Structure I
Amino acid sequence: MATTRVRKIALLDLDAFFAAVEVLDNPELRNQPFAVGGGGERGVVATCNYLARQFGVRSAMPGHQARKLCPQLIFVKPNMAKYKAMSKRVYEILLRYTDLVEPASIDEFYLDLTANTAFQGSATRTLEAIRSELRSIGITASAGVSSQKMVAKIASEENKPDGQFVVPPEQIVNYLAALPIRRIPGVGPKSQERLAAAGFNVVRDIQQCDPAKLQRLLGDHAGMLLFQRCLGVDDRPVSLSRTRKQISVEETLHRDFHHVKEAERFLETTLLPALRKRLQQVSEYKHMENLRWQDIRAKAQTVKLKFHDFNQTTVSKVSNRVSPALYYQLLQEAWPRSRDRSVRLLGLGITLPDPDEQRQLELDLE
């Protein structure tokens, strides 16, 4: 009988990536707490180095709040072109070890090392060699290794920074059991609240429950999906033709908006043109000179609002083809949620069709 080879899947996560790249250009930053982003009243921390994190500074934190936590914090303006160039360099290094590399984001990469023959086929030693090579160019990385993508991603957080963690297949269920439910990708704050109210706090609670209870709580699809995920079910392959599922643009406003008409004008003059430009960078559409909105296939459209208190809301609606008019409708639906709060950020998004949708384990619980 033929035996099925156990997969060896790794998630490589570049540590504080933007900050690491900035240190290469300015070594004086190495021993000082600094953040990449904006430090003004309307600025936001994109990332920060580990010295800044010791003061409680975190990604997505308002710049003025970060300064209160760390008065000596230095802010560096982001340079995306520089970060993309380094990400490409890392990607090219990874391809020397395996041709099965899937960029999950600018600083995360999935690797399939199942057929790897280097280091006697050891995924652990291969990852150590990769991380050593990255260290030589000034970038550190953390890695998770398992037989599937979800657990590899979770495991990559265990020994940060500059470490790695292995979860063998036979240990997956027990490893997951002790984790808080928030560690499962796709479970956001609202879902955590709902699950906690029903007595689900750690993954073991879900592993041992009747999945019908989860389905009553979250819906048939999401409930069963979460149950399967907590049992470690994830057969997604490392994909070489990864489809970008979400295209979005957002802008922090120079001044808060208090009226929906202001937002509508901004949508027309700034966000829709920016979204169109972003879409023209997608491989499916980049060769279409006269790209029309109705030419763009979609699953859903989304409007995002962030209020002056940094709380935010999103409204989405299913659509087969992109319609600018739908964004105005979604804006009208979202605006009353402000409850007289001013709006500091506006965003638009398009969820693209996923040809491999049935294989995805991403939850939609929010």
Structure II
Amino acid sequence: MNKLLTCAAALALCAGAASAEIKVGMITTLSGGGASLGIDARDGFMLALEQSGRDDIEVIIEDDQQKPDIAVQLSDKMIQSERVDVMTGIIWSNLAMAVVPGAVNQGVFYLSVNAGPSQLAGPGCHENYFNVAWQNDNLHEAAGAWANQTGYSNSFMLAPNYPAGHDALTGYKRLYEGESAGEIFTELGQTDYAAEIAQIRASGADSVYFFLPGGMGISFLKQYADSGVDIPVIGPAFSFDQAILQAVGDAALGVVNTSQWSKDIDNPTNAAFVESFEEKYGRLPSLYASQGFDTANLLISALETAEPSDADAFRAALKAADFDSTRGEFSFGANHHPVQTIYAREVVKEGDIYTNKIIGTAIENHADAYVGECSM
């Protein structure tokens, strides 16, 4: 019998959990406007654990409601009461900054399925923190590089006013060689973009770069399409995952976005992942699902060599990244963030499904800009 355990909003141990040897605490967003991101990360993670056949891992899953104070409360409970060995799941960078430093300083390992704030890649790096997705700037840097390749030279830029939003525009401008037609930091969770679109219309921009994940991206793209503004749009994959695309519909067609993962990356692991995810959950996976899947497989690969109780050996096993990634080549830099290729994808429609296809490579074997500030 498979004893892999999943506890949703658990206030006590699940029945049978005493048999588990490794405890994983997953705090992620399962309600509200960002729920689809956390749900996909959770489902990808759990699919990999199910496929592993291991019966010695307990996963305790909690909803952070996209609120830092809730995430901190859940983290404290998991570390102090549940005695988890490993934590994962946080989607949003402001929540990561509230939780990760305290967790790793208490000896817990943290494997990030998504959030990659610059502080945790540079001066705030830690030997127990591994990011399996990206450093926040990476996809934005790739978008800047792609804008150069496309010939854009006067981009209007907007992003939410929180750590990942600031990292977004910093990353885009790091490799983008053109001028700025304007920059706006919107409110986190904003749904009305009429004022911003009016500024874009009047800006003289030849392109629009935006980072608005989750429900924010849905609102912006629909309103932008309805506005009649025809300035080309480019963005990171965060605003073009499968759930968002189905909600946005035709308004997203033809938009180019940058991602380290796509369902059409040609390797056996990715093909099997896409097929098995769709079979199990009845939908195509998103990049969040791929990151959850890779994170679980990294954990499983490390557990084949050592356990978290032997911290040095387990840390070395994580650093080795001896697993088959959906992305193909995968390795960690010195600050435990990925070194990876990032692609340009175009939004297309396949039958009745809106999805992405790779149209080029934006940057290859790319490390983040903060690794030199990490003292590990």
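Just so it is clear, none of the values below were taken in a lab; they were calculated from the coordinates. These numbers come from a predicted model, not from an experiment. Cβ atoms are built from the backbone, for glycine too; each structure is taken alone.
Which structure, out of I, II, was relative contact order in percent (Cα under 8 Å, 6 or more apart) derived from, given a value of 14? The read-out was computed on structure I. Suppose you compute helix-only ellipticity at 222 nm (-39500 (n - 2.57) for each DSSP H run of 4 or more, over all residues; to 500) for every structure in I, II: which one lands on -11500? Derived from II, not from the others. Looking at mean count of other Cβ atoms within 10 Å over residues 140-147 for structures I, II, the greatest value goes to II.
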